[in-house]
Structure I
Amino acid sequence: MPDGSYTYTGAGQEGDQAFLRGNKALLESAQRGQKIRLFRQEPRYVTYVGEFATGTPAYELRQIPDRNGNMRTGIIFKLIPVSADPTLLATADVSSAVATESAWTAPSSTDVVATGARELAAGRRISRREFELQRSFGEWLTRQGERVSVLSLPVDGTIITPDLYVSSRSWIVEAKRSVAREHVRTAIGQSLDYAHVARMHGYKAKPMILLPGAPTGSLTDLVRTNGIALAMQAGAGFSVLTPDAPLA
């Protein structure tokens, strides 16, 4: 998954899966202080990938087909690497993937389900507020004559996709639905990571955080002292602060 975690389907090939035997052991591994050792199986040998632990949340229940094609409730564990080489888990498609840039088009509101979140192809969840914020910012940039696109960046056995890439300004954009400290701190790390990976692939990249309003002064200083541009919704438009000066 783009956040560095892995999904692992529980045991049980027919009918609803239950927290028995191996599934129970995985569920209780953190509580019992037990390490999860992950191996990749090949036709004639296995490769040790490393130590993992359950993430937060430890699992979710999904409707998935059993081996007979009948839909049933499956247990999907979230595993995070503790001391492991995640590149050993990369599929052939990801291992051979190259960075791509595609044109950005304003998505339709029907792309967001009524519950307020949708699962993207890359495994991300996006709230309706973030969706509207990204769309408004992309449309505003386009009216300003900026070039907006979308990057797909392979790295460490997965593919990450920043919310927007403003190629005319070299901005790599990470949007958050709130100006709360938790959201801004998370956005700082994500935007720096996106920009770093984009530069690895030869793109000019400057990190930017997109917010629905202005954060507190201390958070604004934190963003700018880390060399990150800040875009904030202001009425029908947006105001942009670069790390050194406001954008005219």
Structure II
Amino acid sequence: MDFHRKVLSVEELEARIGYVFENKSIVKRALTHRSFAADHNERLEFLGDSVLNCVIGYALFLRDKHFTEGVLSRARANLVCEKALNEIAREIDIGAFIYLGDGELKTGGAARPSILADACEAVFGAVFLDGGFEKAQEVILRLYEPILTSAAMAHERLDKDAKTKLQEYLQGLRYPLPEYKVIRVSGPSHKQVFHCACTIAKLQIVEYGQGQSRRAGEQDAAEKALRRALEVAAQHS
């Protein structure tokens, strides 16, 4: 494996996102991971995250006037999360443009979901700094169009996640909220697995889940805990 691989050019990235930067140094910083240089992309990532939330929130607001605040918030969260950003990252192969230190390269950083998602947000922030909000909006909506226009979006993006469903179910019973805990983390640094527990003390339920992030592990555990809670309720009905 070539740990000193040559990244693709800024011009190629511009072609893929449909925007040409006036200031090339801004986009180069957006593509620089902290393992490579002190002038890295974390501040641009913060800015891009804010712009992304605004653009997607507005797009959803315009999409259907019948969407309630809860539906809008849930859909936006599902569209700006790491999983959704990685769909964008794979489409433009952003990993091929990121400057990474040797250590990150050796541990698979060029394909790590968190790094790819952060780079996407940093690029959005770079477009905003370079061209303003409208240009950033154009880039984001262009890249998100396959997701926003997908026939499956109404179900996959608007549905409540397992943790939300479990919380609402327990609140309906006036029970305390579930507790989540990371039991352990296994696997190499570039492919960690988070093992989590979800405890519903009132029902004496403890279920375990796992995933490639803490959130994913908690969601897996919550789904199992909700299923078990419904089984208990059915037994006592």
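Key figures
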read-out: Label whose coordinates, when relative contact order in percent (Cα under 8 Å, 6 or more apart) is calculated, return 13 (choices I, II); value: I
read-out: helix-only ellipticity at 222 nm (-39500 (n - 2.57) for each DSSP H run of 4 or more, over all residues; to 500) from the coordinates reads -7000; which among I, II; value: I
read-out: Which entry (I, II) yields the derived value 66, 46, 27 for Cα extents along the principal axes in Å; value: II
read-out: Parent structure of the calculated result 17, 41, 30, 12, 1, given that P(r) over Cα pairs in 10 Å bins from 0, in percent, for residues 86-165 alone is the read-out and I, II the choices; value: I
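Read the figures in this text as sums done on the coordinates, not as results from a lab. What you see is a predicted model; the values in this text were computed from it and never measured.
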